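Participant: The data blocks that follow each hold one structure.
Each reported figure results from applying straightforward, stated rules to the coordinates on display, with no laboratory input. Here the structure is a predicted model, which is why all the values come from computation and not from measurement. Cβ atoms are built from the backbone, for glycine too; each structure is taken alone.
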Structure P
Amino acid sequence: MRTVSVTPLRTRVVAVAAIVAAAAWFAWFAVYQVDDAFIVYRYAENLARGEGFVYNPGEPVEGVTCFLWAAILAPFAAAGVPLPWVAPIMTALCGLGILILLPGFTGRLRQRNAGSERGAPSPGGGAAGARSVPDGWNLAPAVLLAAHPTFAYWSVGALEAVPYALLIVLAMRDHMDELDRGHGRRSALWIGLATLLRPEAPLIALAFALDRMLPAEGGPSARPGGAAGSRFAAAAGWLGVVGLFFIPFLAFRRFYFGEWLPMTYYAKTGGDVIRQIDEGWKYTLRFMAQVGPGFGETSPFTAVVGVLMVVVCLAHVLPRPRLRPAGLAILAIAFAVLIEGGDWMVLHRFWVPGLVLLLPLLVVAGRDLAAQDRRLRPAVVACGALLLVSFVVGSVRARAGANGLAVNGAGYRYAHEAVGRYLLERGTPDDTVALMDIGIIGYVSGLRVFDITGLTEPSVAKSPGGFLRKDYPAELVLARRPRFIVLVNGFTIDARIAAHPEFLRDYVPVFERNHQFNWTPPGDYTLRVFERRDGISVKRPARSALHPQSPG
């Protein structure tokens, strides 16, 4: 007869207190929403108003890489709920969901690695026999993850990184259970949804399918059918379920937007492939410096330590079929980051799902090391404590440092929001503004936008050159005769527009704000608004702000 242990009241109280503490920790980070979040908000609001999935009404261009996230936000916009308020709450709930799932997920990894009968799954997906309370090893990844600046910030960052990571965790959990049972495809449903959320998800799907095709150890985790042909057929059937989501979405994208890929792909590629990979590698090294004990400092030494930790962990994981799925998924994420070249945003959002999978593997590897020689246990625990302190210190610096999140948030309110409100008051409904930072400014102003980086402009996005380095003539912008142009110092196309004779003849400066006014030392990222001479006399009828809530 099986016995099921009842979780003690004290444990439940501690668990609730931990969730509340994590929520408060996340809330402390909610001081800055990255500019791109407001691009998503504008898509969601236009969708809610019946304009379609567009940034500019009448221009179907997929200028975001998170279609499903914008669609999820649209009902809130239709109900009149301010998206800059609701989106961080939703990402925080997803972050808390990951923290709640992670102890059980880590326990499954440990049970699978041990290969013991206790790790065999029950029909409900849990361990056969008693349902035990997670121990310190199982809880450690959740504690480390909550403390890490990348996860803490993106849990309130309002973009799709943490919801995407939650889908990956759910898929990985079900994938392991399906392999243990020898059947099941529910994990494909989670990955299918992920393909609507991020364009890299098909690479994760291929990693899962590869794991299903590779031979496994005997016992409860043997692959369905056993033979290579049967494993291949099972993997193909699993991919077919993913395809039920991805293929119709791909057809919709081609029919609605006229492209097989989102415009963000073209805007961020088109340059030297080697340079793109190099940028992705540097982006990864900066992230690895935060995985090692850097205490918020990024240096070659901390980056090397982080890389060595990950390499040793993967070397421990990949030869073990029971741990291999998570290792393959991390490699797929790394490959995606390299070919995409990373991105410009703070705290490495592309690596969020990789971090969520990596920390449980690091803990399992440390536990295995301690189990081999009990004398090593204190050293392993000390390393874990060192990482925890490093993550907390790094998080505090990232949030409250001299040029941290709070400072950036104030800079966006002072500069980008002010520019948006200036354009809101000065512009008319038919006016166009050409600029690079289209998020907050486009969201607050409500004007038609010509994005000089190409996120919503196919002619720009498909020009040669990488992101922020597109090589196209200034006439491409000036031919649209935008009433307003916002230029920033230090960018090639901005300088090209500013030096063009037609621009010098037709535009005059009317407003400027320095986003980095409060940096230490003060920086210079000045948004300079120029207006056509023939439009200065035009007055817009007085109206209230399109979005009365503060985007900061």
Structure Q
Amino acid sequence: MRNVSRLAPSFAAVGLLVLSISPVVAWADPLEAQTAAAQVDRLLGEELFQAKTDGSVAPLGLVDDETFLRRVSLDLVGAMPTPEEVTAFALDPSPDKRAATIDRLLADERYGENWARYWRDVMLSRRSDDRALVSSGSVVEYLTKELNSGAHWDDLAREFITAKGDLQANGATALIASQWGQIPETAAEVSRVFLGVQIQCAQCHDHPTDRWKREQFHELAAFFPRIGVRAVKSDDGKRRGFEVTVVDRSRPANPKVKKPLKPTGLKRVEHFMPDLEDPAADGTMMQPVFFLSGEKLAEGLTDAERRSTLADWITSTENPWFAKALVNRVWAEMVGEGFYEPIDDLGPDRQCSAPKTMDYLAEQFVAHDHDLKWLYRTIATTEAYQRTSQPRRNAEQTPFAANCPQRLRADQLFDAVAMALGIEEKAAAPDGRKEYKALRAGGGTPRGQFIAAFGFDPSDPRDEVQGSIDQALVMMNSPIIAAALNASKPTTQLGRLLADVEENDEVVVELYLRTLAREPSDEELKTCLQYVGRLDNRAEAFEDILWALVNSTEFLHRK
């Protein structure tokens, strides 16, 4: 570590800091996760590396401490480590410090919020109606609480599949709201998100590349014909929001009408597969059948019975694709590439790059009752996760020989910019209506602006996520960024740093720690100092250096 005598805390202070950031309660047996991680690495070696007879393929070595800390902090809690945490981690001689850091981050409340925002983006990025954004605040609030309390994935899936009620009061309605209660679209999203199977291609014809038939798609859709999304009005007649509502055979279609449905209203409570030769015909009424197992529902069941039974079948330990879909997503998000690509297109007719490793992780995930924290900890402990990163491989190269850089999601980037520049985000109570209007208008708050400009669908391949002019304009024109970059004001973080630290090399080191969570290389330090000397304006020079750092490729990615 360079210049630790001026920038780092004393060794005694480091000891106190290490103690203060250690986990208070271990949520899982560390040895158990380490054993599982070792088995994952062994299986990967057998499947991908030892199988190569020419000896030309070998995985890269483990990443250095600074890069590991930044990587695992962004992946687990969505935030950069502080300069003090970077220094303490580098000086900590403990051989178990990486495992302890993983435990600490999983116990951090930001863990739940980070992954809640991830799932918000997964569910709402492919919305069919912008009004679904009303649920964006409530789904983050709901999942943050559930994830931090240790909720398991099967329980969460059941909540999303069976949800009803106000979009702003019940965050679990977000998935159904994203498709605005449309029957085929809702069925397709449930399959894609929770099974990784894109059966929607079989809606109009038998699937062209998978075994799924058109009848199977509509049998799945038959679980959802009784749901919808409607406006909710207050006593004064004004619309105050939206809710996922249910219409059952024994109930009136309109709550204000007290008469039961007539037989002609049957279409409102059952799903019909359209007649392709005669679109005006009634079509064929479909019985709910789960396409992966062939299990059928009895007739005459309510909506609650239909959807809860489907949720049971989807999350059953007998159904391998539920666990595989989640394992594949999390592995891809943390390692940079899934066992299946795209990450939401799995199934028995798809090719897996390391099937034994995938099966082992999925089976162990089930054996641990779909414990999400167990999965995150196990993956983060593997050598596959902790390897040095390199650019995305081509089709001929061996997968998982290195970690792969991941572009920061919009919320992660906003938090990184806020920490780097010393911006304090004003806390505000979630308001779905205001958030919906702000996002549609391009973002009303600084975070909303970042989500509007930098947001992307986490299900999309990361090499398809590109920078844009809108992103550059947000960085250039944001008033809070411009104000925070002003080094002439003693109230800004940069202004205070220049006033407190006279040595330019120490300022450079501090800026690198705050932006990239590492110290500059000798060449980078030399370049920065030469620029400060050449410009002959200390404040302006460091404004330019900080601006360059927060716009660098390394800052925009976790590597």
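Participant: I have -18500 for helix-only ellipticity at 222 nm (-39500 (n - 2.57) for each DSSP H run of 4 or more, over all residues; to 500), calculated from one of the structures P, Q. Which structure is it?
Facilitator: Comparing all candidates, it corresponds to P.
Participant: For mean count of other Cβ atoms within 10 Å over residues 354-361, the calculated result is 25.1, so let me know which of P, Q that is. Write down the numbers at each step before the final one.
Facilitator: On the way: P: 25.1; Q: 19.9.
Among P, Q, the structure yielding 25.1 for mean count of other Cβ atoms within 10 Å over residues 354-361 is P.
Participant: Let me ask something else. Distance in nm of label points 7 Å out along Cα→Cβ at positions 42 and 410 computed as 2.8: which structure among P, Q? Display every interim value, and only then the final one.
Facilitator: On the way: P: 2.8; Q: 4.5.
Source structure: P.
Participant: Among P, Q, considering only distance in nm of label points 7 Å out along Cα→Cβ at positions 322 and 450, which has the greatest calculated value?
Facilitator: Between P, Q, the highest calculated value is found for P.
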